[in-house]
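What follows draws every value from the coordinates through simple rules; no lab data is involved. Keep in mind the model is a prediction, meaning the values are calculated, not measured. Cβ atoms are built from the backbone, for glycine too; each structure is taken alone.
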Structure I
Amino acid sequence: MRTLYPEQLEQALQQQTTLPPVLLVFGEELLLRQDVLKTIRHNVKQRFPDQTLEQQRWLQDGEFDWQQLTHAGQSLSLFSQFTLLELQLADNKPGREGSEALTHYANNPPAEQLLVVIGDRLKKEQQNSRWFKSLSQNAWLIRTLTPDRARLPQFIHQRGQQYGLNLDTEALNLLAHWFEGNLSLLDQELKKWALLSDGKPLTLDVVNQYMRDVSHFDAFSLQDSFIQNDLLQASHRLHRLFEEGADLHALLWVFQREVQTLSQLQVAARQKLDNSSIFRQQLIWKSQQQAYLQRAQAISAQALAQARNLVARLELALKEQTGEHPEVLFSHCLALLCSGPHLDAVSDQLAIMASG
């Protein structure tokens, strides 16, 4: 079995005189899965004009009839010379009947068909199953796996190049930090920026500006207010997010990051430890580091402990496990994260509320 990654597939197909009888597309990353299927469909259409190509897409569910696959090669259309079959498995578990049908197909693949089997990340027991071993004898496996954190900036760089974008290193690292786990949304934003950039390099400042202009990411503008220690501006932005129906889970992530960073900096200061690793881990740019150090020094340990408590309560509130209002918790947490003369009053008020 030949194993490929999505970026290798197009060239590999172009180098083949005939297509392999089976392509196995497995992995959890939906964006890469879509890329792979688009590449396969395009290649097959190039080989066979539309009038001679038949395409069928099947989704395995509780009502799926596996006899369709058994009879697929025996009932070629009078109007087509080649058939592209796409079969989406449910949880990579075809069941007993499906296993038999896939094994039978693998032993007798029709010459006029390409079967594309699609599923999530493969587990070891699935790779050792009879149906998978049978299919893999004459198949290619294309792994559509989510890039790990270390490879993510390079992935974004390559993705940006596809759209004619030139992203500098700091911008790539920032995007990797923001979009880890949501590559489909990243792809949408890169497409938009390709229309706006006019071929100019995308620096950290330019990317930040773009993000401020996208309502979904207004939550990240709170970081600017935190860095500037501007309570009034931060409060205004927070309430605007509430009015616009912002994703409160994305907002919670911003607050968690701030609380974690300031807590780590306070511990490092008490223990006289180097804080450079904290800045690297949290992707705090050099221009922002002094502001974070000043805030960590200005915020009392009591206020920061209360902020950690509020973040934990927010997590529960967003899971609907408590009756607390997230907007109120966010507002209190925001006040704690901006140092100033108001901190003692807010801290005392929260202590009274907790004791009551």
Structure II
Amino acid sequence: MAKLTKCEDCGKVVSVNAVTCPNCGSPIQAQLQNQLNLKRQKEEEIQQKIDAFKNRPESQKKQEKILLSVIVSMFICLYAFFKFSENPLMAIFLIIGSALICIPVKNFIQLKNPNFKNWILNLIGGLLLFIGFMEIIGTKESVSNPQPSNNIQAPSTVKQEDIIKPQEVAKKDYSKIVVPYTKKNMPKLYASWGANWINKINNMMPKVVEKAAQNPKCDEPEMVDIADNRSIVKKEAVFFVDCKNGERLYISQNDLNANAIVKAESEQLEGEPSNYIQPCREAIQAKLQFPSSFDDELLSITARKMPSGNIEVIIPFTAKNGIGNELSYTGRCLITTRKEIEVSLENR
């Protein structure tokens, strides 16, 4: 597939190999060279900033270390202040430890007593901080996981009338949306499945609705019907349930015996819609007489997820027809929730 770029003058998409823009005649190679020069200039500026940072004066590096140590110490002291009520001793350890790793405090101590070297103060401060943090973490765990008490309380006498019985949660009644099939209202369905299977289907429909209601995606079931295009006559019945919020679920008789929640149609196709652009390209190429001549317009491709859960991908492209002429087309791919790709091509 040819690499594309935008003409800076007219905004049309052209090949990077073009000498001039076929729309406005602007020199494409000169534009690409300018873009390359700008990119190199930005890279040089970034490198200069990196070098300037690495070669900054030692006095500045020292001030930055001092500032960093002060900020870290202040945060630790603030944390210790809030944890003081939980474990006062360990909070004091944190405060002393944070003070010993603070450069201005270390400089003051060394001014008073030169025998205290930097590594000694860092070691002591680090140990105090480690002990303090570990002790506070241990306190948290003991609070969140309290040990069971060994004290056995004497059983109290409770009167039967004092016991509050929990209220039973009543199931929603979906009988209004379940319309049983009969020979009179569905003669063709009755003739195909037979009386025994129709009785089974009528018994399954209330269970199908309850199964659909378990999915959080379905706010409230409002319709249930048999899915003719997915059912196998006298072998397996598959139903669809439509919810008030527009979600649809397909539930088979085998799903009724499973504990797992059935996914809604909008959940069947996982990932971003853009993930289905490449499969759409391949499906379109398979329908062309000259697949190698396929050249899509990358910046005009769209992909979206539809309310039904299907994904629609639109790809404008050019390709050669049977007599070798290059024509412009629009390819539309519909990726269904059963992961089937339906392709349609239109001339532009």
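A few notes on this one:
- Parent structure of the calculated result -13500, given that helix-only ellipticity at 222 nm (-39500 (n - 2.57) for each DSSP H run of 4 or more, over all residues; to 500) is the read-out and I, II the choices: II
- If distance in nm of label points 7 Å out along Cα→Cβ at positions 40 and 176 is computed and equals 7.6, the structure in I, II: II
- Among I, II, which structure scores highest (criterion: relative contact order in percent (Cα under 8 Å, 6 or more apart)): I
- Answer label among I, II for the case where FRET efficiency 1/(1 + (r/R0)^6) of positions 208 and 328 (r between Cβ atoms, R0 = 25 Å, to 0.05), calculated from the coordinates, equals 0.30: I
- Looking across I, II, the calculation of P(r) over Cα pairs in 10 Å bins from 0, in percent, for residues 56-191 alone that yields 9, 20, 16, 10, 8, 9, 10, 9, 6, 2, 0 traces back to II.
- Which entry (I, II) yields the derived value 0.40 for FRET efficiency 1/(1 + (r/R0)^6) of positions 240 and 280 (r between Cβ atoms, R0 = 30 Å, to 0.05): I
- Which entry (I, II) yields the derived value 3.9 for distance in nm of label points 7 Å out along Cα→Cβ at positions 232 and 288: II
- Winner on Cα Rg over 2.2 N^0.38 Å once structures I, II are ranked, highest first: II
- Structure (I, II) behind the derived value 2.5 of distance in nm of label points 7 Å out along Cα→Cβ at positions 224 and 256: I
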